Each structure stands twice: as structure tokens, then as C-alpha cells.
Structure 1
Amino acid sequence: MVQLRSFDAAEVAALVSMGDAVAALRECFALRPSHIARQAHAVADGEFLLMPAVDASTAGVKLIMVQPKNAARGLPIIQGTYVLFDAEAGHAIALLDGAALTTLRTPAISAVATDAMARADVRTLGIVGSGPQALGHIDAMLCVRPDLAEIVLASRTRDNAQHLVDDIVARSALPHGVSICVGDYAQAAECDIVCTGTRAIEPIIDASMVRPGTHINAVGAYRTDMRELSTDLVAASRVIVDDIEAAHHEAGDLALAVADGGWSWDRVAGDLAAVSAGNVHRLTGTEITLFKSVGLAVQDLVIARRVCTAAGLL
């Protein structure tokens, strides 16, 4: 029997940097990978998600539990495990912390989109939400826009935002010269790049709050009954998605804008494959660009493979 290696969250982070993750995902999507839709099942006031993916030599599946009530219990809202298999021999290669993969690959794919769509002269970053995606998106945005100078972090609960900012400052986790402060949604939305990662079901940012030339990464609403952005903001933006079919089934920000009659699917400018291949990019300095991500299982497979390669298993 082949011995199964296990990687916890700290090991995943130690083996694959944000820069490595961004490069790996850009390379993968430039080759237009196949996509398998995830399954979602309601369970115990939460959700159980299954996200399978395959490539030429490996296969994997992420098993995730999303339990919103865990916030009140002092437990992580998102927990899970990833199993990576050798496709030829059929044995399992490794178990990886599923939440750690999500925390790494989601901001990394936002960085791929940002590098293509954000202005080169951006200086301010707005982070909306103080959950697991906040820190990762700060790291990812600095990877592709290292000249960022100011970060505004906003959350539904201001104390949560302040605790995160205090922790970042105490650990000296930002490059020299980069400042961070707590603000409200409007202050975060005024920044050059805005990253939203909340579980909102009603819009928290509208077109009046966003300046011309802004780039937005919206990663929080992954069901068609969830939305972070208003219809008028979607309509005012040049939209890209990670995968058009997945967006149809899961992107509430877009599906609800269609239902409102203010936007249509034929206005999608491209997907991550087109972006990674260099075929879609910012057209003017004043257009608002929007990357709406619902997350794809192949993203997890890419990062799981990169972890195992770094560990000498592949």
C-alpha cells in the first residue's frame, strides 16, 4: 500500500507561495482546462460541497463543509479536505487541508484577473469582508500590483475588521510603506482595486460608490441567491468570469442582474482562459472592470499538484 502523505494548512502555505500559485493558475488557464461542475447539498443549516477535477495524470476532489453558524461557536465557517489521486495507478497521493487550498487559490485567481484588467498605476486597495479571503487577497494584489500604498478594510462587523488590521500591523505583515486602516463599505469601494469576499445576500456596493477606472474582484457570492454588487454596478462594468457555464449556474451577482432586467449574459467580455492567454484586457483607463468568480475545482487541483510537487511527491 502506498503511504498517504497529509498536508495541513501551515504546510500548504509554506510549500506554495502566493506568487507560485498565481503563476501556476495563469499557466493552467492559458491552456483552457476542462471544468467539472461542483455539487452542493444542504445539510445541518449549512452546505456540503463536492468539487472534482481531473487532468492527464492526476485526479482530485475537494470535500467542503460550509457552516455559517460556526462563527458564533468560534469555529471556522469553511472546513474541508482535498484528496489527490494518481490517475494512472489509481492510488491516493495525498490529503490536503481543503480550506487552505481555497484560501490560496481564490485570491491567486483574482490576481490573474487583476493583472490583466486593473490599471498599472493603482495605489489603493479596498478589502470588503474580514473572513478567510481578506488576508489572501491583500497578499495576491501586492503580488501583481506591488506599488499599492494604502489598504482600506471594511466589514459588516467593525470590530472584526479592527482585530484583523491590528493583527496585520502587529505582525508587520505588509511591505514597508504600505498602510492599512479600517473603513466603511463606501471608503473601501472608492479604492482603485476592490475585493469583496462576503456572504451578503443583498448588494453592499453600488455604482455610485465606485470611481471610474476601478477594478473589482467579487468572490463572495457563489450561489444564485447571493449578491454583493448591485445591478447598476454590474451594468456599468466590463465583466469577466472564471467560466461562463459555472457563472450561469452559480454567480448570483450576475444572475440577479439578469433577473432584474439590467444586464445580459452576452455582455461577458471573456473567461479566465481568454484572460490568461492575453486575449482580454483593460481597454481604457476609465472603464470599470469586474471579475466575478465562483471558484472552479480545477483551481484546487492545480494548487494541490503544486504542493505535492514542492514536497517531492510528483
Structure 2
Amino acid sequence: MKSLTVIAGPTAVGKSASSVIVARKSSSVIVSADAYQCYRKMDIGTAKSTAEEMGGVPHRMIDIYEPTSRISVSDYAADAVKILDSLGEDESAVVVGGSGLYIDSIVFSSYSFEAGEPNEEYRSELRDYAAQNGNERLWERLRQTDPAYAQITHPNNVKRVIRALEFHHSTGMRMSEQKKERTFRYPSTRYFVLDLDRAFLYPRIDERVDRMMGAGLLEEVRSLYEYCGYDRSLPSLKAIGYSEIISFLEGEMDLDSAVGLIKQHSRNYAKRQYTWFRADPLCEWIGLSPRMGPEDIADIIIERTNNV
């Protein structure tokens, strides 16, 4: 592969539109590094680009898994790396997304997620503990074991909490320590993070949630929930925007409260995304102003990439 450009950052910062311009100008394929855009039938709530917004640029790792499947980060990484490895020496790729774990799984060859043999018995024990005591109590065990990793992990992301506890149980290492040892899988990699002040980012997030609701998010979630057999344990249904609407559908809260939670959880997620990327010294930050558009951002990325 000729070059790999990573465009990362928090939700609603402008990654997708900028990546299309960068990919078009560099004749690159785009590989999505999003924890939920890889699932089919999840379009509005994951802010997938439309065919028009893709601008004719090939997009990979979008709509490849059934929402009823239980896909791990390792599964995703194996499929994404196959795509990147298949590119010729004169071909380039742009990896775009806000899921730091998914980005790192393909960008860093030194990043291991489940070293050692899987321990199904211990994993089952942790699941039972969460079911009986609640997600917060399970997360508290992670905080005591690996406070740095707990800081960037939401208590309701039970799968990730369990993976980190199992990793420590199997290897004696902390996931946060493992994250520090990193080597680019592809030497020609540049890892950019888009940075917009939260005073401007948070209103963007709220506005985007309102647009999603106007575009039919409620109907999308209702249809998806039925398609998935009303199984709330599925990873796909844990996505922000989907879990809150499901709570409304189950009569646990009113719709206004659900929408308010989507906005709050999205803002909290943006904060965790920033925490994740700031912990990585290999990330190159690009400070944005609220007046900058996708073309402006793309020009900066292309200029920096060319000035090696």
C-alpha cells in the first residue's frame, strides 16, 4: 500500500465529509472504523453517508454484518486488515471513524485485544455478575483493576468492560498498558485527529440528534428492534441512539426524555473519544474553527501528508 491516512475525532466534528474529499483527491479507498456503521439496517442513527455523500469514493467496512450477529473487535480487525492488505503498492486508503478501539485494531500491528486463550468460564462469570449486580458494579471492578482504561470506557459498554477484565485475568496486564505499546501496521501511516472546541461541538451534536429524529430515527429503531427479535443484549442495539429509543419503546421513559439522553450520551461519548486520542502520542492534532468546512479540513490534511 502506498499510504494510509487516518482521520479520527469525536462525533459530529466533520470526519466523513472531509474524508471523502481527501480520498477523492488522493485516489484512495475509504475504510470505515465505526463500531456500528459496519451493521446493516443502522443508517440514520449511525450517520452513515448516503450514496450521494460518498461522492463515488469506494467505502469499505460499511453494511457488512447482520445486526443480529455478535461481532468482536477482533472480527472487525481481521476483515478490515484483509481489505488493506489487498491494496496494491500504488494504492492508498483513508481510515475514518471515531471508534478509537476500532481504528487502533487495524492501524497498530502491536495492538492485541485478547491475548491468551479465551476464558469462557470467567467471561460467563462476569456476565452473571453484571446481570445480578448491575453494570456500574462490574465497571467498578475494572476501575479498581485498571483505572486508566475505566476512564475511557462507559459502564454500559459491558462487552468492553468484560474484555478488559478478562485480558487482565488471562495475562496479568492492563489494557491501558497494552495500548501504550504500539507500532504502525503500515509504515506510511499518518494518524490525524480533528479537534473542535466543545463549546462549538456540543451544539452540533444536539442539532444532529434533532436531524436524526426528523429523518426517522424512531421508525428505524422500531423496525430494527423487531428484526433483532427484541433481543436487547445484541451489541448492535447498545449503540447510542438505539438503546435510548428502545427504552422508550419498552415504556421505560417518554420520547422527549429518550432524545435528551441521546444528546447527553453523545456528548459524553465525545468527551471519552477525546480522552482516548489524547492518550496516544502518535496522533497528529488538527485544531478546527467553527467556520471551517470539509474542503478546508481536507486541504490541511493533504498539505500535512504531502509535507513529510
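All of the numbers you see were taken from the coordinates with simple rules; none came from a lab. Since this is a predicted model, take the numbers as computed values, not measurements. Cβ atoms are built from the backbone, for glycine too; each structure is taken alone.
Suppose distance in nm of label points 7 Å out along Cα→Cβ at positions 9 and 297 works out to 2.5; of 1, 2, which structure was it derived from? The correct label is 1. FRET efficiency 1/(1 + (r/R0)^6) of positions 249 and 289 (r between Cβ atoms, R0 = 41 Å, to 0.05) was computed and gave 0.55; which structure, 1, 2, did it come from? This value belongs to structure 2.
Suppose you compute helix-only ellipticity at 222 nm (-39500 (n - 2.57) for each DSSP H run of 4 or more, over all residues; to 500) for every structure in 1, 2: which one lands on -16000? It was calculated from structure 2.
With mean count of other Cβ atoms within 10 Å over residues 137-144 computed per structure, which member of 1, 2 shows the largest figure?
Numbers: 1: 23.4; 2: 17.2.
That would be structure 1.
Tell me which structure, out of 1, 2, gives 21.9 once mean count of other Cβ atoms within 10 Å over residues 161-168 is calculated. So the calculation was done on 2.
Looking across 1, 2, the calculation of distance in nm of label points 7 Å out along Cα→Cβ at positions 65 and 233 that yields 1.7 traces back to 2.
Looking across 1, 2, the calculation of FRET efficiency 1/(1 + (r/R0)^6) of positions 177 and 209 (r between Cβ atoms, R0 = 25 Å, to 0.05) that yields 0.40 traces back to 1.
When relative contact order in percent (Cα under 8 Å, 6 or more apart) is calculated for each of 1, 2, the greatest value falls to 2.
Each of 1, 2 could give distance in nm of label points 7 Å out along Cα→Cβ at positions 265 and 281, but the derived value 3.0 comes from 1.
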